[in-house]
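Asker: Got some structures for you, see below.
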Structure I
Amino acid sequence: MQIASVEVFVVHHPVCGFFRFFPQDASGRSVRPSVLVKITTDDGLVGWGETVPIPLWSYETTETVITTIRQHLAPAIIGMDIFDLAAIHQTMNRRIAPSFSTGQPFAKTAIDLALHDLMSKALKTSLPRLWGRNPQPTVTLSWTVNATTLEQAEQIVAEGKQRGYRHFNIKVAPDPKFDVALAKLVRKLASDGFLWADANGGYDVATALQVAPKLADAGVDVLEQPLPANALSGYRELKRQGALPIVMDESIVSVRDLLEFWRLGLLDGVAMKIPRMGGLLAARRCVEVLQELGLIFLGSGLTDPPLSLAAHLLLYASYGLSFPAALNGPQFLEPSPLYSPLSIVGDQAHVPTGLGLGVAVNEEHLLPQMR
């Protein structure tokens, strides 16, 4: 079964409330763009993938994803066998080569997810079963606290608790004084929950070493990406300090990165994201390595619309994620008629049980971009 065509679409999802990675316009509104890919086989079977670029988080933009797929990746994979996923990734990696790590992983993710969607449908077998896994029925979600004042944080926590959430992840950096006060407040309001601080690389080494023990005393359970992705000597110092478990996010863009940084003693685990890894193929292997090494496996996302969210749920449920997942698409994105709905009750996201990624795309709601 061969790839006959690759089509690309852009969708803009309205954002509810304020989230630091999606700038608001003059009216106070912001949108979260995603790129959808439709792959059609030579016998007419269709698979859908989605990727979620955020230029304020990583270097890929909506425009670079579109041009990378259309001008480089799609022409290279036309005619290839949909079941030869490793060969397709090798072809994509030759067309867009790595620098320090994987090249253009977000663009490659859209194709990877569409191929997984296709393979499952073609074989009439769910993805977890294809992977030889028995998935959990639900994934527990964490509520994101992205606040600029303590009063605002208290309101955000109250909203999360009202919606049935028990676990919280807080956005910290660069102000350590505010961050510690925020952690203390959220721990007080959610005394039994898992509390996860994510700095998105926003501290320098001296500040991170100073604030990590204080965050631990405030009740934080784990510190994610305290330093920029390439501040490797600083990660070694934090790991040696041992005040909090240190998990990497932006730093880990391939399994090779993970193994190298583990050998160097830089981390306690990884906060997983599929698009950062270039798709499910590499993300699955990364999770397997984490589990083989006894490292922390956290599940997170990038404010994912339903198709991308479904892929994360399938991955995390299939590999027995034991921590609440920071998948905040349901928190920040308005529902869209473009997708068949996922079932989320309180903080429990039900894992899709159908074929493919388990989310149907209503194509009549799509507008082609840059045709």
Structure II
Amino acid sequence: MKPVLANARRVLRWLWAGMLAMSGCLWWAKRRLRSSGAVVPLMLHRVLGEADYLKTNSLPGIVVRERTFRELVAHVVSRFEPVDLRQAEPGKSGSRIRVAFTFDDGWSDNYSVAFPITREYEVPLTVFLCPGLIDRKSPFWPEPAVALMRAIRPAAEDSEIEAAIESLKKYPTEARAQHLAKLSEQAREQGTSIGPSNVDHTLSWAAIAEMDRAGVNFGSHTQTHQILTTVPLDAARKELRESKTAIEIALNKRCDAFAYPNGSWSTETQRLLAEEGFRLAVTTERGAWTATCDRLAIPRSNISEDNVVGPTGRFSPTVFEYMTFWKSWRATKAKSRLEFRANQQPRPVTL
């Protein structure tokens, strides 16, 4: 998306969010969430300082600036109730909406940037790890793919690259590897050499241990970030079992929380999770965690730089609340309606 169009979209969203706030609609949505005892889990991936924010090959949809994250955390602490995802029990109403902070993938900036901020504000934190990808540079395929695409087409818009990455997610593993190999060859032919990024690095076990001692919770994100719905069930079970075992051995405590890679899940993967001893699992589907939610399919609200800032590029409380509470309430309401209709059975005809 071109900068002008991106900024126009940001302005329109900010205006719409402001209108909802002034009309009382946003207040009503928050009131309904609070009175129902809903928990609103936030899904983050990366928090970067300005220099690293400009260098990373991670897609914009998973990155937040350090200053934005600090202001977001401060706002949540002042207006809402940060809670531990693993200890939260939806259905209990209170004076404030409960918000849970979660991070996927286990990037090193979770320790170097996000952790000091959440510790300063005493905010509970849950991080979902891939033990097989600990302490590695660019261990997930999208970052090298983005680097190659940017090298081959420097003028390509982020939206074009993001669309290409989404398309590649649907490829079988071997086919995707072959496509990336072709991109690498094309980059070499153009005289461009792409190496692992120092910015895009995962957590070390030493950092994980320190965070654990400070009270951070760690869950599984599979062993090597396999999308469970795209691999055989035996391979999916192995990913779950190996990751759970690795985390439990490293931290000497139970690991019973899980985050689905790419948010992809099915009844079969839920069954595997239950059989392997997982107590709760989070998706990437927007919504609030209510008392009627399946504990192995808990919705979350994605947080990225673009969806929590206003026209000036600074954190906007109104935009944040619109993107989280308003949209979570709407999604939860829509899901309830669908479930109600699905449960309606035709009345038997009596003669």
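Asker: Which one of I, II has helix-only ellipticity at 222 nm (-39500 (n - 2.57) for each DSSP H run of 4 or more, over all residues; to 500), as calculated from the coordinates, equal to -14000?
Answerer: Working: I: -11000; II: -14000.
Structure II accounts for this read-out.
Asker: Given structures I, II, which gives the highest value for distance in nm of label points 7 Å out along Cα→Cβ at positions 44 and 324?
Answerer: With respect to distance in nm of label points 7 Å out along Cα→Cβ at positions 44 and 324, the highest-scoring structure among I, II is I.
Asker: Among I, II, considering only mean count of other Cβ atoms within 10 Å over residues 116-123, which has the greatest calculated value? Can you show the working numbers first?
Answerer: Details: I: 21.2; II: 15.2.
Answer by largest value of mean count of other Cβ atoms within 10 Å over residues 116-123: I.
Asker: With relative contact order in percent (Cα under 8 Å, 6 or more apart) derived from the coordinates and found to be 19, which of I, II does the value describe? It would help to have the intermediate numbers written out before the result.
Answerer: Numbers: I: 19; II: 23.
Checking each candidate, the match is I.
Asker: To test your reading of the models, identify which of I, II gives 0.15 for FRET efficiency 1/(1 + (r/R0)^6) of positions 172 and 316 (r between Cβ atoms, R0 = 30 Å, to 0.05) when calculated.
Answerer: The structure behind it is II.
Asker: Let me ask you something else. Have a look at I, II and say which one yields 18.9 for mean count of other Cβ atoms within 10 Å over residues 36-43, as calculated. All intermediate terms of the calculation are to be shown ahead of the outcome.
Answerer: On the way: I: 18.9; II: 22.8.
Structure I accounts for this read-out.
Read-outs throughout are calculated quantities, based only on the coordinates presented, and are distinct from any laboratory measurement. Predicted model, so just to flag it, every value in this text is computed and none were measured. Cβ atoms are built from the backbone, for glycine too; each structure is taken alone.
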